[in-house]
Structure P
Amino acid sequence: MALTLAATPLGNPLDASPRLKATIENAEIIAAEDSRRFHRLASDISATFTAKILSFFEGNETDRTQELLIALREGKNVVVVSDAGMPTISDPGFRLMRDAIAENIEVHVIPGPSAPTMAIALSGLPTDRFTFEGFAPRTSGARIAFYESLRFEERTIVLFEAPHRLLESLSDAASILGGTRRGAICREMTKTYEETIRGTLDELVAWADSHEVLGEITLVFGGVEVGTQALTNNEMVAKVREYEAAGMDRKEAISTVAKELDLPKKLVYAAVVEANKAN
């Protein structure tokens, strides 16, 4: 018995490996995020199989995980595939992999296409350190908080976004991370209409506002220079103390500095509290 997570092509079936084809053909159970897309992939790569196909997506992941664990305990070979890329990366599979490992079930991973790493390579932004943030939140408030948490991130940032939310998401990113921050929109990677748009966040907002955006979207944003947060914190604290010395109370000084530097008040407040602790 063994559990195998198998990476599948992002779009171009020629990216499928011989090992992926052989694994599909030898599987007893295949858990697929979308059975129709899996059948299309199998046809595209000329993989013939006798495995039982089970749907395995976010809505049924908890129940299906238990069913697949039973099959693994019975000695079945189970293969998990997502619609594209590596299972568990913003796709189902993590719970099953975790629980299988906990039960000392043999596990394998077939490497292959990955949208985050391909997008970083395409972006031209630093690749030595990066953070993958999954999908940006759907609602405006949560998305703004999400980008605020990344304001001082020093690593290159990679995330997924739905095409119908791209303009709003980029606008939020530009307003919080800064319009001059470098970034890239990677669209339909490996597919017929693949394109990469590179530029400042302000330029990416303008592009999204003037184009009909369709297809799979991966965003890449540059990180800030190392030490930027410390420098900004020192600037915030110095300005708050300057306004306090001029007669403002602390609350008003923090509010003024936040507005002046275009920062959330909670960030200014936190910097002042931390500075006071250090003294």
Structure Q
Amino acid sequence: MLIDAHQHFWRIGQNDCAWPTPDLAAIHRDFEPRDLRAEAGSDLVGAVTVQSQPNDADTDWLLELAEDEPLILGVVGWVDLQSPRASERIAALSARPKFKGVRPMLQNLSDDAWIARSDLAPAIDALVSRDLSLDALVFTRHLPHLLSLATRRPDLRIVIDHGAKPPIARDAFDEWADAMSRLAALPQVHCKLSGLLTEARPDQSPDAITPYVDHLIALFGTDRLMWGSDWPVVNLATDYAAWLGQAKSFPALRAPASAQAVFSDVARRFYRLDAGLQ
């Protein structure tokens, strides 16, 4: 059983979709569930669809798409967590059974410490009270501030997207590795094994990601690590099948129990997906 813990859908020019831009030719077109089925094949039983636009329209569209699409087991949407109406918006979204959490676009914000702001507390409270999670789209520079939030809020379930986009292209391992170690020490923090190949340079071997994957597995084990395709963004570096095959080839993920956890069970548990699989 394969559950993809991180993928996207979009329609160019619709639902306030402003990215990807035309210069990203490999992904500058519409991507919908039928495309995911064609790419992933019959082993895929479900997916967590994650917002790609920092606006309400995209989130509303994804939830509408999910209503009649059994492949979408959960939706991680966008909410303006700083808005005075954030709690109200979260409450409304939580009434939709497939809404599982939020992802602020932290990587694009000018303030690296934004996620640790005290005025986000009402929105964080609303997430916790409804058993919703936070996807953290971050780089290494954001990790100390994410650690500050996670330390203050052990009741908030957090998953770090794309292994915090490590600086693979610059071969800058140590600062990232240390910051991730500090976050992994907190039991409510999970991580996605996704989005790594697009952080490497085009001239690097696919094996350039191996030290980073090994570190993530060592930190989070197979009980807090979940595989995601990051499709269709992954098409900028490789394709769905190639990334899945590479992930399955890592020695620590070859044992049946480990594979079952990383490629299915952790996502099921973290995002509360079992209802959609029945």
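Given a value of 21.1 for mean count of other Cβ atoms within 10 Å over residues 85-92, point me to the structure among P, Q it was derived from. The structure behind it is P. When FRET efficiency 1/(1 + (r/R0)^6) of positions 61 and 229 (r between Cβ atoms, R0 = 41 Å, to 0.05) is calculated for each of P, Q, the greatest value falls to Q. Of the structures labelled P, Q, one was used to calculate volume of the Cα convex hull per residue in Å³, giving 122. Name it. This figure was derived from Q.
When distance in nm of label points 7 Å out along Cα→Cβ at positions 173 and 189 is calculated for each of structures P, Q, structure Q gives the greatest result.
When Kirkwood radius over Cα pairs in Å, for residues 109-148 alone is computed for each of P, Q, the one that comes out at 11.0 is Q. With helix-only ellipticity at 222 nm (-39500 (n - 2.57) for each DSSP H run of 4 or more, over all residues; to 500) coming out at -9500, pick the structure among P, Q it was computed from. Traced to structure Q.
Rule-based calculations on the coordinates, nothing more; no lab input. Since this is a predicted model, take the numbers as computed values, not measurements. Cβ atoms are built from the backbone, for glycine too; each structure is taken alone.
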